[in-house]
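K.L.:
Below you'll find the structures, each written out as structure tokens.
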Structure I
Amino acid sequence: MILNSSIERVIDAARIEEVVRSYVDLKSRGSNLLGLCPFHKEKTPSFTVSPSKNIYKCFGCGKAGDPVRFVMEADQLSFPEAIRALAKRYNITLEETKESDESKAESLEIEGLNIVNQWACSYYQDQLWNTDEGKSIGLSYFKERGFLDFTLQKFQIGYAPEYNRALAEAASAQQYSKELLQKLGLVNSFGSDFFRQRVIFPIHHQSGKVIGFAGRVLASDSKLAKYINSPETEVYKKNKTLFGLHLAKQSIRKNNRCILVEGYTDVMSLHQSGIENVVASSGTSLTEEQAILLKRHTENVTILYDGDAAGIKAALRGIDIILKEDLNVQIVLIPDGDDPDSYLKKVGGEEFETFVQTQAKDFILFKMQVLQDEIKDDPIAKANAIKDILNSISKINDPIKRSLYIQHTSEFLKVDEATLIQSTNKIIREEIRQKSFRTQRESIDRDELISNKQEELIQFKSNEQNVISSGDEHQEKEIVRILILTGNKPWQDSGISTAQFVLDNIQDIQEYFDNNFYLGILQEVYNEISNGKIIDPQFFLQHHDSKIADLAIELSTSPFIYSDNWAKLHGIYMINNYTDQEYLPSDIEKIIKQLKYRKIQRIIQKLDLEINKITNPVEQQEMIKVREEYKKIKNQLYSEVWNLNN
């Protein structure tokens with residue numbers, strides 16, 4: 001167990017903007033930073049980072065939190081794992097209590113997959129560097145291809161020996177779980193190693209964590225598959241992984257461009273030559289999820305594939321996927337007979353970079369040149385080629401960019417631009433129709449579920465209307481927002497905090513709060529202040545109750561924007577603030593008085609009902625006197641609020 005004092009040191013040291021920048025390209029937006037959310041697909045940035053509050057919030061999917069929660073979400077880590085990862089990043093030595101056997105077993109179960117993967121990576125590396133078989137077969141293979149020791153160590157390259165139970169026995173000696181080994185695909189159900197007599201390429205999550213492996217057989221006459229990969233697990237999703245991204249992401253953002261290649265050794269070779277903004281699609285054709293992952297780091301992609309038929313086909317297939325995500329794509333084909341690795345070794349790093357820069361073609365020009373060789377004088381082939389090009393253009397969401405590409409195509413192929421526009425619009429309309437059809441089918445499938453929930457939905461709407469009509473719950477929430485954002489600040493020149501002022505002035509109406517959750521927060525803050533504790537935003541943002549922490553993040557990141565209709569239709573009066581989320585003292589006084597005014601108005605309404613039920617004249621008169629006292633307070637509050645408004 002990690003000591004609380006160590007956890008607090010990590011939380012204090014971790015800066016949200018530094019942590020998030022390892023995953024997301026952030027741009028300044030006022031006092032905050034903005035980028036594409038790493039947790040859901042989006043085309044317009046809605047992921048906001050607040051350095052001053054040390055939190056993040058996505059206004060698209062709703063995920064929010066502090067640096068620890070971000071690491072937990074991004075890297076799929078438990079809380080202790082996230083603390084350890086951040087401690088390593090900020091060079092903080094963690095103090096831990098001695099773990100019991102039971103605690104160790106629990107930790108192994110939670111972190112087992114990651115632990116075994118990391119151990120296997122170290123095992124394969126040891127086999128490559130420290131065994132005769134590994135050095136004579138695996139290491140010599142890489143040396144012959146010109147790879148330096150530094151590059152092999154940088155990518156943690158390893159070797160799986162020929163003996164079919166080598167890893168299984170080594171894992172057993174270390175008491176690693178057979179079930180975990182099988183789940184990760186390292187050992188089969190018979191207890192034999194999955195990777196045998198192959199060089200091993202560890203596959204990393206973008207955070208740097210080992211999540212899987214690829215093994216390449218070296219014998220040229222082997223009947224075995226050239227490459228085999230780990231199976232998908234909870235930690236390894238092939239279609240969401242890019243080989244080398246953990247090493248490339250900083251260079252990608254620095255160059256504002258990513259080079260996409262096909263092979264593992266292509267990535268390694270380019271890195272060795274000093275070109276580090278390069279990744280591979282991890283043993284699979286480029287997927288939509290991988291394109292989304294790229295977009296989080298840059299909007300510019302250069303596809304660098306072999307110049308043979310297979311490479312051209314792969315490049316053409318990847319274009320539409322990249323365009324669909326609004327990325328700018330260029331294509332470079334290596335001269336036929338070479339791949340990026342071999343061509344780089346042939347011409348050298350400097351000439352290779354020049355080649356990439358000068359030979360990079362815009363996707364539309366690339367497609368037209370490739371398809372033009374197939375067209376010749378065949379009108380049907382030309383029509384099919386044009387349709388293929390327009391199909392790619394239709395994937396572009398930006399209408400201006402789409403229009404420019406149509407103009408370019410019209411000029412190059414000498415086809416009427418209006419005809420191309422009409423054909424492109426037809427493709428887009430058909431895609432919209434198909435999407436609508438799929439949505440309708442999904443909707444039909446949900447109809448039965450919805451009908452079963454009709455009664456619950458009706459009840460929910462009824463409850464929601466009650467909240468709107470009363471308005472008090474919204475204004476109670478506003479009181480909590482004041483405590484979170486500005487509760488620790490001094491209240492004018494009074495010598496007390498803003499939180500103390502607020503709580504003192506609403507003490508007489510707290511028992512009439514509609515929302516018990518908000519009331520509980522007020523009572524906790526009052527107790528903490530009474531014990532001399534300073535209540536700052538971090539008290540709420542890092543609260544042990546996740547509901548309070550989530551509410552604090554929501555109220556700290558959402559601007560105060562309310563419809564004027566709330567005041568006109570529902571009598572709900574709150575402050576609008578579109579920018580700095582700062583309350584003026586007059587704002588706070590106004591909110592308190594407005595809430596008290598509404599509470600007393602409701603008390604008077606309740607008294608009216610009770611007065612009408614009382615039959616005893618004496619009791620009725622006493623109740624009327626009470627009502628009149630409340631009415632005086634109400635009128636006084638109304639006058640004060642009116643003065644604050646004018």
Structure II
Amino acid sequence: MKTPAQKADAEGGSKGGENHLLGLALDEVRRLGDFTTKPRVLLISAIAILVGTAGAMAGLVLLDLIRFFTNIAYFGRPTLQHLALGASPWGAAAIAVPVVGGLIVGLMARYGTDKIRGHGIPEAIEAILLGRSRLDVKVAILKPLSSAVAIGTGGPFGAEGPIIMTGGAIGSLIAQALPVTDGERKTLLVAGAAAGMTTVFGTPIAAMMIAVELLLFEWTPRSFIPVAAAAITAAMVRPWLGLRQPLFPFHGGMHPSVAGLLCWVLIGLLSGLLSGLLTRMVYACEDLFLKLPIHWMWWPALGGVVVGVGGLIDPSALGLGYDDIAQMLHGGTVPAAGVLLLVVKAVIWAMALGSGTSGGVLAPLLIMGGGLGAALAPWLPAASGGFWPLLAMAAILGGTMRSPLTATFFAVEVTGNTHVLLPLATACIVSHLVTVLLLRRSILTEKLARRGHHLLREYRVDPFALATVSEVMTSEVQTLPANMTLEQTLAFLADPSTRHPSFPVIDEQRRVLGVIDPPLVQSWLRAGKPPESVVGALLVGTTVPLAHPDEYLEGVITRMVKTNAAHVPVISRADARLVGYLSWRDLLRAWEQAQQQEVRRTLFYHFRRGANGDVARPATESTEKT
């Protein structure tokens with residue numbers, strides 16, 4: 001029996017161990033946080049401000065180049081004045097203008113760089129995912145130039161895709177000249193892209209959202225804050241460049257009602273279906289060009305033939321089409337004109353984009369969505385002129401690009417109207433739902449898939465960042481004593497009843513001396529160690545990665561990778577005694593547990609009737625998805 005003094009000493013020692021453990025746990029809590037962002041984000045944000053300024057200047061240059069080439073191609077006048085394409089004096093001869101433009105773009109892509117082909121955003125995504133966010137000077141120069149030629153010669157494209165690619169190239173080039181990590185280079189590339197989009201449309205919030213929904217592939221302050229800094233910088237520089245804000249003013253709206261809500265949903269459904277159709281049209285045209293027995297350099301010229309014919313049918317379908325957007329938002333487009341514009345724009349846009357020329361998709365989607373809204377407006381509840389076209393514009397944008405938040409904020413910012421936020425969000429989310437269920441990939445990611453690259457656009461918290469070692473470790477550990485001889489160890493490992501190849505070696509106090517596996521034993525034998533050698537002595541001086549029960553798996557995995565360890569002993573923080581063992585199979589179990597949360601369905605209240613007809617107490621049951 002212990003004396004009172006001994007009991008006090010024992011209690012004091014126990015409390016001391018508990019206090020020590022508590023101190024270590026508090027240190028771990030202080031080290032961890034909601035975010036992993038460090039003060040270096042301030043430096044990257046400062047660089048992003050420079051990138052944003054350069055991206056804004058590049059955006060202005062692109063818009064001026066488009067206007068310049070348009071006036072040269074359709075009026076023969078080297079001026080930056082705004083001239084309507086419908087007033088071109090060329091008449092039927094104007095059909096040749098897009099053909100010449102396509103030929104020039106094909107030559108630039110063949111003898112410059114083929115990275116200028118396409119609408120810009122997939123190429124930026126590819127550079128982020130596969131090219132370590134590195135873009136070269138050729139892209140920064142030739143992408144805006146080729147896009148200006150394509151759009152200026154009647155190409156039915158927008159300027160946002162090319163400027164996203166150009167701004168991204170500027171951000172990448174600046175980053176490549178500085179000592180930054182690959183992740184920071186990606187952030188600066190996306191910062192340049194966001195600045196470019198902000199410059200063209202005056203939509204900094206939408207530019208930040210498209211970075212989150214489509215380009216960054218993460219949602220962290222270390223990347224979002226620099227991107228936001230670049231977009232805000234471009235928005236502040238934009239008025240100094242003489243660009244108006246908002247780009248398409250719209251002050252109308254609609255009084256909320258149940259009938260109105262149902263029609264918002266209807267617009268979303270129809271826009272989602274149209275988005276799916278347009279996506280299939282583009283890639284059907286691309287497949288058609290792939291079957292041609294000629295070099296891809298000639299494809300844009302052939303696509304230009306279709307563009308030229310479409311321009312004769314409806315000249316407003318050519319070029320950027322910003323005048324068309326403004327007219328539809330003012331309620332000046334009759335249903336017949338809306339249908340004609342929608343059909344012609346869709347055909348020439350799909351054919352031109354499928355030919356591999358250079359141009360963006362955002363403005364054409366707005367125009368086609370506006371045509372849909374104008375065609376449906378007479379059969380929908382009364383609203384301000386332009387309300388239904390605006391709703392369809394945003395919905396088709398959100399559905400086709402699979403970026404509903406970007407589309408919602410874009411429509412609000414580009415019109416300067418916050419009162420239509422609810423109907424816009426409703427239509428965009430419904431359209432997004434339709435396309436997600438109907439199509440595996442969006443118009444932006446299908447191109448990457450055709451190049452053999454799978455892209456997952458669902459952001460989730462890493463399960464290894466939330467699970468602790470104690471949740472998945474093996475608690476009943478088979479160990480080897482430190483006084484075991486080398487000969488005995490070899491026989492034990494060779495025994496068919498031995499379940500796994502790796503075992504921790506412990507002393508009398510269950511402290512870990514090391515980990516033994518067959519390769520280590522073989523190395524000792526080759527080195528001439530005597531068979532009667534004690535493994536505890538052989539392990540002196542060796543290091544083994546260790547883990548603690550309250551550690552998060554994320555840090556342990558990093559340690560295992562650095563030391564090339566497949567198994568890690570788990571020791572108590574209080575007395576360093578072995579309490580568990582962690583293997584790669586245990587880590588897979590943590591991943592599997594996270595996956596089961598997505599596939600396991602639970603009935604929280606499943607009532608069963610007893611033999612006497614009484615309702616039994618609640619029970620739960622789980623079922624797996626088939």
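No value in this document is a laboratory result; all are computed from the given coordinates. This is a predicted model, so every value here is computed, not measured. Cβ atoms are built from the backbone, for glycine too; each structure is taken alone.
K.L.:
Comparing structures I, II by relative contact order in percent (Cα under 8 Å, 6 or more apart), which one has the largest value?
P.N.:
Biggest value here belongs to II.
K.L.:
A further question on this structure: Going by Kirkwood radius over Cα pairs in Å, which of structures I, II comes out largest?
P.N.:
Numbers: I: 30.0; II: 28.5.
Largest calculated value belongs to I.
K.L.:
Which of the displayed structures (I, II) returns the greatest value of mean count of other Cβ atoms within 10 Å over residues 172-179 on calculation? Could the numbers behind the result be given before it?
P.N.:
Values: I: 12.5; II: 17.2.
The maximum falls on structure II.
K.L.:
Given a computed value of 0.55 for FRET efficiency 1/(1 + (r/R0)^6) of positions 220 and 236 (r between Cβ atoms, R0 = 25 Å, to 0.05), which structure among I, II does it belong to? Display every interim value, and only then the final one.
P.N.:
On the way: I: 0.30; II: 0.55.
So the calculation was done on II.
K.L.:
Computing distance in nm of label points 7 Å out along Cα→Cβ at positions 340 and 396 gives 2.4 for which of I, II?
P.N.:
Value 2.4 for distance in nm of label points 7 Å out along Cα→Cβ at positions 340 and 396 corresponds to I out of I, II.
K.L.:
Once Rg/Rh (Cα atoms, Kirkwood Rh), for residues 388-499 alone is calculated for every structure in I, II, which label goes with the largest value?
P.N.:
If we compare Rg/Rh (Cα atoms, Kirkwood Rh), for residues 388-499 alone over I, II, the biggest value is for II.
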